[in-house]
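These notes open a run of structures that come right after.
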Structure P
């Protein structure tokens, strides 16, 4: 859908493993690693329908450089007594490439709860926005986004239901979770916003 577009170029870092079946179609999961200009790597989960994977079977090799086009999706999974938001890239097309790494996402959706504005110890302005992006069959994907600088101050004033169109990159972020069993390293996926379309983003 045109309101949710992801384009990634990077290295396939894991074998494609069976995930699940939906409407008789098998889906396979793997990870793709793409490098930022800063040198930091993002390792992102991808989900590919079997018929798309068959078209480019050579991509099912660890170390293959591939370009994927698709959408950023979410689903809720109930585990450990609570609901977890699972994020992944649903692949519409995949092909082998030798092009430079790329990480681009465009989302056009709605603010689904009041944004949270904060300032880091290094005095960076950040606003956390959970964006609801509509898709077919009256469903939505809920995407966590990080907005920086002056844009962070702008979106901090938005309210639930306001329209927001952004572009940026999909990033992975590792953090430590403290529990009764000790300290566990986990990974979160989110969108780092680099640009806002102010013509499509309106405060109601």
Structure Q
């Protein structure tokens, strides 16, 4: 998941205390009447000095009083990790994608790893990417788990902010399937990806 901090922000003489969030491709702030959502691609200047992150974009100049985190946030904006880096994709991976509706991601993944099968699975996979849009989709987790290598990973990709498939529901389903959650990343502006693995004690 993205970085998050409570801070004071200023934009075009408007000041507010609230919560700043650094996602994969966007910097957000919510506090009082000040609401910002600044895509990295629109930023014309990014700098950190004396604990303050300063961002120039078409809507003006925004500053965020982040303290020690300011240079780290600036570096993440200027040198963002790719989605595949966050997912840990490796050149020797054999993976499958089930119900993933993101063509750009599938193309990126196929170029990065040894093999990718779309729409079906097999035994001994390093990773399974599963798109779940509703809680009822999660009944498939035990079957998907059976395709993994002992140290493989099941990534559940779900829409953000949807009551019909909450984070709690995903965690519950993963546990019921004999999996443990170890990581959450922002998959895209609209989706979250949660990583599940087989507990070390249960690996054979």
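No lab work stands behind these numbers, since they all come straight from the coordinates. These numbers come from a predicted model, not from an experiment. Cβ atoms are built from the backbone, for glycine too; each structure is taken alone.
So if we calculate distance in nm of label points 7 Å out along Cα→Cβ at positions 20 and 140 for every structure here (P, Q), which label has the highest result?
On the way: P: 2.0; Q: 4.0.
Once distance in nm of label points 7 Å out along Cα→Cβ at positions 20 and 140 is tallied for P, Q, the winner is Q.
Here the criterion is mean count of other Cβ atoms within 10 Å over residues 84-91, and among P, Q the highest value is seen for P. Using the calculated result 1.5 for distance in nm of label points 7 Å out along Cα→Cβ at positions 4 and 68, pick out the matching structure from P, Q. The value was obtained from structure P.
Structures P, Q were shown, and relative contact order in percent (Cα under 8 Å, 6 or more apart) at 19 was computed from P.
Given a value of 13.4 for mean projected area of the Cα convex hull in nm², calculated from one of P, Q, which structure does it belong to?
Values: P: 13.4; Q: 12.7.
Label of the originating structure: P.
Looking across P, Q, the calculation of helix-only ellipticity at 222 nm (-39500 (n - 2.57) for each DSSP H run of 4 or more, over all residues; to 500) that yields -5000 traces back to Q.
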